[in-house]
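What follows is a group of structures, each given as structure tokens.
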Structure I
Amino acid sequence: MSPADLPFDIFADEARRVAALHALALLDSEPEREFDALVALAAEMLDCPTALMTLVDSDRLWIKAAAGGERGEISRDIGMCAYTIQNDDPLVIEDLDADSRFAKNPLVMAERGARFYAGAAIHAVDGTGERHAIGTICVIDTVPRSLNDAGRRALTHLATLAEATIAARSAAHQAIAIATTADKQAAALARQDRIFRQAERMAAMGSWRTSLDHQDMGWSDGVFHIYGLPVGPVPDMDAAMSFYPPHAGEKLNASMAHTLETGVPFDIEVDFTTAQGEPRRVRVLGELETDGGTTIGFVGVFQDVTERHALETILRRSADTDSLTGIANRAAFDRALDSAMTRAHADGTPLLLALVDLDGFKAINDTLGHTAGDDVLRDVGRVLQAPWLKGSFAARLGGDEFAVLIDNPGLVAQPSHVCARLEEALRFPIALNGLAMVSAGTVGIAPLEPDCHAIRDFVHRADTILYKAKRARIGERRRADRRNAA
């Protein structure tokens, strides 16, 4: 059924929804880094080869941003996202081929076609304050799979982040348009000023301008608010720059210099401290101001993006964290190991890699159940973060395999002591429903040798030591069993 065939009240809702989408000027637009970063984050967090941000038009889906896919448009009839915008909660289809709505869909039937889909609706508010679902943030895989509660929450958070980005983008475009054309609209200045102030409050932003020598500077009320200063005379350039930490000030100065040299506008995010001493995150956009073809200064927008930056940080942190144990996951471990090896070789400092494999973990799962098994994994995560390890980097590599990177000089100097203490800490009882067993682990520790530069080789050395330790432990257990039998 096309939108025109819908009952009148539903058709009217659809018409308002499409109008709200068109008002954002997002359809058929060029790539934008905020949305590209968002889908890249979605693909990484949910471990899917493809992530998309789509906009659902009346008869098509416009793919605004894609990670592992292509931008462009497809027919609305074959897209799963048209169903997603009808739901308040994320839409998760574990196997598209088993769903009668999509089994014959060309996107599913194609070679290496889509088999798994999960999407959450993105909303926008129209001029009357009504909220409409205009598109989705979604992930796609070529194999069937499931999505746990943490994944659903992450998808919802990403959709919220997309909504905030769209709202800020819309407000920023409006604010810049008003700021650059206000002097040409004297007759409507008072009305435009009210609109501008409303846009500033909504988007936590303000506009600024400065002459090339920074002797003539202007701020809107929004800039004073972000600085935490009363509206009044604009501080001189040195005073204004004192609110930035040194590294942030250097980045802003370099961006302005590059724009002056090339004419290319700048768009950066840096740390900032208000007059009250509150740390914030701000976005600074700027471009050259000209008069009759002569550059006379800069004009731009200043925005407080602290909350959005904090949400992005939380999402990125969760992408690097194993959801069950709370320690780092395999992807974060690989990056940490690469950095640690590079640093150790460059500085000539020692480094230990400890691999941990749980003994009899399958028996615990089979006997006591997966709930007890999960408890064991969580306890192992706590063991590997114990204070005596002095900040060593712990990670769960998958299943019942763990790793610890140790660079503390006192610990690196006595690897056998570290190994013994870890194995002792990993031996603890686990009980459920009147049954009790003992969890234990085997540890293999390898030092980073000067000739070892590849991650694969370092891991292989530690794994070889771990394998020998497990064989020795199994042999000891068998000899003990024979003695007991005798």
Structure II
Amino acid sequence: MKYNIKYLLGVSLVSLALVSCNDFLDEKPTSELTDENLGIDNSNKDSLKYTTAIQAEQLLAGAYNDFSAEFWQLDWYIINDAQADNSYAGEPNVQRMQIDEFKITPTNQNVGRAWDAVYKHIAKTNAILTWVPRITDPALSSQRRNEILGEASLIRALCYFNLVRIYDHIPLITEDIPEISTENIDEIYPLLYPAQTSKDSVYTQILKDLDFAVANVPDYSGTNKFKITRALTNLITAQVYATKDGFANTQWAKVKQYAEAVVNDGRYGLLDNYDDIFTIGEKAPDKVLPKVDLKNEHSKESLFEVNYTGSPGLGNWGASMFYGVDWKKFNTPSLDLYKAFTAAGDIVRRDASIRFGDVTGLWADKYWPSNAYPFCNKLRSQEKGNIILFRLPEAILLLAEAENELGNSSKAKELINKVRTRATLPNTTANSKEDIRLAIENENRFEFAFEGKRFFDLKRRERFIPVMKSCGDHQKNYASRLNENRLVWPIPQSEMDQNVNLTQNPGY
């Protein structure tokens, strides 16, 4: 019987490419794990694959390392900002232009790359959740074991949350897949070629993982925000409840419960100045990004950020995808976004989000002049600059939304104004439920421009199509191609070719 080596590598990469590190979360693992140095006895197929507390920590470190992968440094922003009205493709690469113009195909490289990256991340968590419960090493305390399992559960839940929002109907894989052999091929083959699972089943598993995580992850990590904690888990749980049932059927009481747990945690808070979130303590020179730390890395506002050290293998190269003059960069800020910031008087967040440069003689653009060409300005340092993936205002605005939908408009406005005040804006003038909904939608856009949030936010509100059709610049010209089928990406053609159990998404 034929079997799929490529898929095997995708779903069980954890057994092939894990690494070890000095202090597992703060430094990049540098030495590769092998069966030999892990003490795995391949001569006995029933032996435990991992047996020590050190190996458990190394498995977890491998899962954390994937937050530095291409999905989180590049694709996250293309999916959410370039696909929406915040930016457009910029560099005229065919793959990105398909996304920008809603002409994406199953053979698009981004489609396959994101799928592969997220399933590889899942494979690492599956290895943890399969093997760590079986480790009997007394050096692995019960509390630490549960923390590791909780952190892996949150990562897996987040990965599946991303997959189901991008691809809709996906295979659900929750166990570490053994190496295939002639003896076990009939047992393993269905695991290598799984059919898709219903969205309801995927969300059931996501919530199961999140329930375990919120009860077991570390409560608070102090000055290390490259650590999964209860606050992050509560935020992701609130986002899942705000998404899974469709806007009209959202369980707003659940959204409020989990978002409020984050907002009411006094150990987190907004920085005084919006620009302080992203500042590097020096003005980035024209044409090239410096290699320095964020001035306020691991701040009280950060719920989770990837701790880049600039060491081999753990460098922030993603920043150079969005700023520089060596080639025309991705995600050129849209005129629609710039005008929206300006019309709202939101100069603080506009200028923190967009920077202009002179690219005369380097390239031309149909929509911006060469002597005032815009770049994304949230990632200001390469190699050493941390990337903040989740921060407190997400919970504040989600709680505001829940309060509004539950009829507590005054509380909703109070929360909106908390975010606006930091941006030196006056209190919102919205009063009706519909106006407050729109105010929250706009606050999310302005607060998180170029942070990889816009598409997912508009999609869950069932607002993506009307927003794109009313876009104030050239992007509206492509919106005529939009329909419900285009709100999800196709299953990668490479997967369809290898797995007869997969069904392509409608419209592709």
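State the single structure among I, II that was used to calculate mean count of other Cβ atoms within 10 Å over residues 71-78, giving 14.2.
Answer for the origin of the read-out: I.
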(message) Suppose Cα Rg over 2.2 N^0.38 Å, for residues 167-422 alone works out to 1.48; of I, II, which structure was it derived from?
(response) I
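If you work out mean count of other Cβ atoms within 10 Å over residues 143-150 for I, II, which one comes out largest? Each step should come with its number before you reach the end.
Values: I: 12.5; II: 18.1.
The maximum falls on structure II.
Could you tell me which structure in I, II was used to calculate distance in nm of label points 7 Å out along Cα→Cβ at positions 295 and 447 as 5.7? Present the calculation step by step, with values, prior to reporting the outcome.
On the way: I: 5.7; II: 2.3.
This value belongs to structure I.
If relative contact order in percent (Cα under 8 Å, 6 or more apart) is calculated from each of I, II, which structure is the one that comes out at 9? Don't jump to the answer; show the numbers that get you there.
On the way: I: 9; II: 19.
It must be structure I, since only it matches.
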(message) Looking just at Kirkwood radius over Cα pairs in Å, which of the labels I, II belongs to the structure with the highest value?
(response) I
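Read the figures in this text as sums done on the coordinates, not as results from a lab. Here the structure is a predicted model, which is why all the values come from computation and not from measurement. Cβ atoms are built from the backbone, for glycine too; each structure is taken alone.
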